[in-house]
Structure I
Amino acid sequence: MRLHPDRRGIALSLVLWCLAFLAGLVILTGGLVRGWLDSESQAGKRFVARQMALNGIALGLHPSMEPGHPLLRHGDRESEGYEVVIDSEAAKVNPNFWIAQGNRKIFHRLFAAWGANLTASDAAIDALQDWIDADDLLSLNGAERGEYERAGRPGFPPNEPLRHVREMEAVLSLAPLLAGKEDWRGLFTIWYSGKVSLQHADEPLLSALAELTPLQCQSLRELRAGQDGIEDTSDDLPLESVAAVADFLGAGTNQRAALEEFFDTSGNIRRIESTGWCGGVRHTIIVIAPEDAPGRIMSWEEK
């Protein structure tokens, strides 16, 4: 039986439509499978990257592990591995400590080194004080609940010490200063309460707070490093006192006064930042741990 020409046309159209549909289905299914495989691959890479980072943390927590040790770097960037950086929290400024001490000068000096004027510094310090102190009394240029509500941020400030350095970004009048300083987080801590350690302090704080020259900062690093010329190793020279360091550096009157006010020679809390990677996927773990209490962890952060 022969089909009517119109019916043959309809049948041909249906066949072509079915073929097109099946082809599209194959393409769609292939895309879904590839997406699933890519997703599974990324998950696997994330898992391996985290394991690499954990390996680095385990090494960094060992009390005898020194910064810069060859074991703190493993693998290559093209496949998988980890890299660990060990630093000291004692070489940073604790806002909770200095606000409790009523010392505004340390913030004035630091913000001035960033290029902030006195008005902006005063507003930032007052707002930080209002964030940390336990009362609702408004500082002269500060910010309490009313100011945060008018800014569309009800429920702030918490009126308690900072629980993480990143909270500083939420402090009114302080946030603009931080936004202009890319590496500001590396200058602050909430884990070490005390004056900044001269044994570990880096040039940015030494120059901002005590106005030490680059040559004086270099001389201090060489003094601390000991015979091998590498800081934070077993042959490091323990600094005797702030006064002795000031004498060694030939510090002027103002430099000496600043060293005595903002620095001391004691204290250390280890900051371990371990980054693991696998096939382009990275995972970072940051651990804060006291050197005098092996196994104790004060903070664990992953990103």
Structure II
Amino acid sequence: MKNAIALAALALATVPLAAFAQDGGAPYAVAKWKDGKACAISYTFDDGLRDHFTHVLPLLKRHGLRGTFWIIGDAVETGSLKRTPVMDWPQIAEIARWGNEIASHGLHHKATSRCADHAEILAERDLNADLIEKRTGLRPVTFCYPFNDKKDKDGESIVALVEDGLVGSRTFQKAFGGKTKADDFNAYIEREREKGAWVVTMTHGIVRGYDMWENPKELDKHFRWVREQKDIWIAPFRDVCAYAKVRDCVELTFTQDADGNTVATPSTGALDGRIFGGTMLTLLDSEGGKVCDFDPFQGSFTVKR
């Protein structure tokens, strides 16, 4: 006979978690971040500048990291953005080959509040995605707002409009460039780690272009530090965004089968499995230990101990 399942509150390490407990059994919880990491970081690079291929990609490869590159299709076609060289399509494809995310920054980098209507906003999104897919074979699933403008001409938020059919969009960020010093940024990451936060960086130029680094060696210095932080999940924007959205929507029901095994049944509400299917969540036990990874769109699974 199946046991009744009671919702329980649970805190594991420094990460608040939604938890579930069987009568007389051990509680389980979905980890806030993959593998039970303390926090998450996504390194994102705006505008598809040539520096991202010549300077950023070698650093990511050296340190075993992956990032997100926001591409402006029209700029790639013309070869520059405000006289700053941008990557060409083969270079963008090479960045993707190393596991980095190729994402959309709008076809013409036009502020949404300057668009005539919602149809133009969606055209900037969709035509850019079409072009990126045509040139690279990869269709973007996330969006970065030009000039961080997230409103229409009437001042209304267009985030829900833009995110329809996508994994998500960049709605917050931390500047990472210009006069940034690695030690200061490392200290910022440590503070955010204590909060269990998701840090999304924003970088433009490296040795030229908008907000170029005063000392590009600071970027390498930070990467060397962060790769040693074993409790930080470093992943492209799409991966962390998908994890967070599925995590926040999933509900788990626990029962016992005839052999006494614990069976978890996920419910994902209104989330579209065509978009979020394949997102692997981490299940933890009451002591914060990893139990398993599971795809909540694949139905019930046995919790093996």
Inset, instruction - Taking FRET efficiency 1/(1 + (r/R0)^6) of positions 47 and 175 (r between Cβ atoms, R0 = 35 Å, to 0.05) as the quantity of interest, name the structure among I, II where it is greatest. - result: II
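Tell me which of I, II gives 0.15 when you compute FRET efficiency 1/(1 + (r/R0)^6) of positions 63 and 247 (r between Cβ atoms, R0 = 25 Å, to 0.05). Could you put the intermediate results ahead of the total?
On the way: I: 0.15; II: 0.40.
Answer for the origin of the read-out: I.
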Inset, instruction - Have a look at I, II and say which one yields -0.93 for log10 I(q)/I(0) by the Debye sum over Cα atoms at q = 0.17 Å⁻¹, for residues 127-254 alone, as calculated. - result: I
Legend entry - With helix-only ellipticity at 222 nm (-39500 (n - 2.57) for each DSSP H run of 4 or more, over all residues; to 500) derived as -8500, matching label from I, II: II
Legend entry - For 29.0, 114 (Rg and Dmax of the Cα atoms in Å, calculated) the corresponding structure among I, II: I
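No lab work stands behind these numbers, since they all come straight from the coordinates. Please read these numbers as outputs of a predicted model, since none were measured by experiment. Cβ atoms are built from the backbone, for glycine too; each structure is taken alone.
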